[in-house]
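Chemist: Multiple structures are listed underneath, in structure tokens.
Computed from the coordinates by the stated procedures, all read-outs in this text should not be read as laboratory data. None of the values given here were measured: they were computed from a predicted structure. Cβ atoms are built from the backbone, for glycine too; each structure is taken alone.
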Structure 1
């Protein structure tokens with residue numbers, strides 16, 4: 001029988017090995033306090049382009065591990081990770097990097113947490129946009145709390161520290177909703193690209209399954225059946241089996 005996954009313990013991409021203790025010592029103890037500073041540590045590539053940063057700075061967008069992300073950040077500014085950076089001193093990354101850093105620091109404090117890959121419905125009306133968030137287990141509420149660290153402190157949502165039902169769909173949730181005819185797959189995809197439809201939902205379902213198993217991939221990582229996940233290439237039964245066979249991430253921590 002498979003053992004439950006302990007989400008309070010770092011995985012290979014969320015450990016903070018090699019990060020100076022002085023940079024982590026001021027990290028808060030409460031989950032929202034831990035996640036809040038992250039919005040001031042990462043900058044999206046599109047925003048970074050306006051700063052005329054050196055081309056080599058954009059390579060950080062390819063970094064997978066939280067420890068390497070933090071080391072890159074500290075090379076730009078050695079202040080603790082609780083200190084917001086000016087935009088030009090932030091590490092270049094995507095929503096996935098915000099989520100992974102938050103998860104890494106939550107696990108550093110022994111809080112059960114995990115990264116989720118899916119779709120946010122709060123950026124563009126009527127659309128589910130490719131997005132990554134973090135969730136942590138709240139003992140008092142006896143449920144997973146979903147937090148979008150990228151928009152904490154902003155006015156996008158009233159409560160980005162506790163996303164409500166339907167505001168974010170994991171890849172698996174979106175896949176099941178699509179299969180039940182509850183959502184229009186053509187409205188789900190990557191903003192500013194032609195990547196929309198069932199193929200994007202399938203891909204995020206598999207990436208979310210990987211994240212639930214503590215392997216937080218880059219958004220564009222593809223392997224195996226994912227290479228055939230575009231419309232007309234992957235069968236729904238094959239992908240459905242990947243989602244439904246074993247879902248250890250849905251177990252409670254412990």
Structure 2
């Protein structure tokens with residue numbers, strides 16, 4: 001069983017293949033998981049709330065050029081397309097099987113621009129996008145991959161743009177799913193990088209990673225869901241003035 005992941009390597013990140021081949025790369029699993037009741041059960045019945053909160057933030061975000069960073073199961077992608085109306089949705093993923101699934105959800109060929117890329121090293125020009133949507137991606141990455149992904153997100157986002165993050169909340173020490181050892185064991189067993197994500201200060205990390213691009217971020221909206229087990233946060237990208245750049249560099253030193 002432990003050797004099965006090797007069949008899915010083919011240019012994929014090793015952590016993705018080793019830990020998630022059974023969920024994202026195996027065609028039979030892709031078919032199974034892309035059913036609304038299944039994905040809703042995985043998120044403890046919160047999928048619709050999480051998607052609705054994400055789409056609500058999209059109403060306030062700049063929509064000139066929007067990127068969904070990696071594919072997701074469920075109906076998020078077609079709903080993003082509907083919200084963009086005349087503008088196409090850009091979507092990128094490292095897995096061809098996931099891109100094919102996303103493309104099958106678009107009703108017209110010009111609604112979705114799908115490209116195979118690793119989220120850690122995007123092939124887009126700097127300042128390419130007005131909004132990036134990250135929907136349950138970061139917790140599935142080891143720390144270094146998470147940093148690289150957020151760094152390239154900051155590079156490709158325009159000043160004044162938005163990063164909409166839908167994810168697990170910070171360490172949920174008071175939530176019953178965490179306090180009950182069997183459920184905590186199951187969740188962290190299936191999500192081996194979640195523990196490190198729980199301890200990550202995303203706003204602090206984004207500001208650190210945005211600094212080399214003379215940018216920063218601020219939280220303009222935050223919503224806790226399922227007693228703070230999940231969150232939907234919108235970060236606005238700021239341009240750093242020369243005075244603030246100098247101060248930020250001195251603080252970093």
Structure 3
């Protein structure tokens with residue numbers, strides 16, 4: 001019990017410290033300041049786009065990893081989930097070397113289209129997707145692995161083709177997990193810092209998301225940093241509450 005209480009306090013005390021520093025009388029003014037509004041706008045745009053990309057790219061990956069037997073599947077799964085354990089700054093550096101102006105893909109892309117991903121909104125979205133997609137893949141793959149194959153078999157026996165089985169049986173059955181994975185990807189993208197600042201920079205109104213604005217505000221405006229942090233905590237807690245039935249059953 002003592003260790004459990006210590007573990008709980010390790011989480012609660014920092015949050016209490018944050019709440020104790022909130023300038024409640026100025027909170028409305030702080031959260032409507034231009035730097036906060038710009039950061040919030042960019043965070044919402046980039047995190048929603050990253051969640052959508054994670055769903056579009058991660059769902060096929062999860063299906064392949066769950067349903068197909070092939071040599072090297074363990075390696076593919078390890079590569080897909082690597083951003084979960086990779087230091088975000090290393091991920092940002094890898095993105096820079098791959099998609100930067102002189103990068104492996106970035107150079108021919110820039111020469112062909114003039115598109116420059118670093119220090120742009122597209123760079124923020126790419127960095128967010130890189131770190132967020134594994135959450136969706138893991139969630140959906142687990143659901144697909146535990147899905148009762150008899151439902152799909154019954155649909156196939158009744159004459160449904162593979163695509164119809166997928167869209168009318170499989171996807172509806174894993175829809176709650178897909179929604180949960182997308183929400184997790186969105187929350188992870190919303191809080192992303194290391195890969196974003198390394199690959200996309202910290203330019204107000206262009207690439208400065210809320211976590212980056214918190215980092216910058218800590219140096220010269222603690223009240224703004226606290227207000228931004230409170231917003232992020234509230235959003236993260238809201239996501240956890242929304243997913244409580246999916247993870248732990250009813251509270």
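Chemist: Quick check on the output: 32, 23, 21 is Cα extents along the principal axes in Å, for residues 8-47 alone, derived from one of 1, 2, 3. Which one produced it?
Modeler: Here the read-out was taken from 1.
Chemist: With relative contact order in percent (Cα under 8 Å, 6 or more apart) derived from the coordinates and found to be 17, which of 1, 2, 3 does the value describe?
Modeler: 2
Chemist: For distance in nm of label points 7 Å out along Cα→Cβ at positions 16 and 64, which of 1, 2, 3 scores largest?
Modeler: 3
Chemist: Starting from the value -11500: which structure in 1, 2, 3 was helix-only ellipticity at 222 nm (-39500 (n - 2.57) for each DSSP H run of 4 or more, over all residues; to 500) calculated from?
Modeler: Considering all the candidates, the number was obtained from 2.
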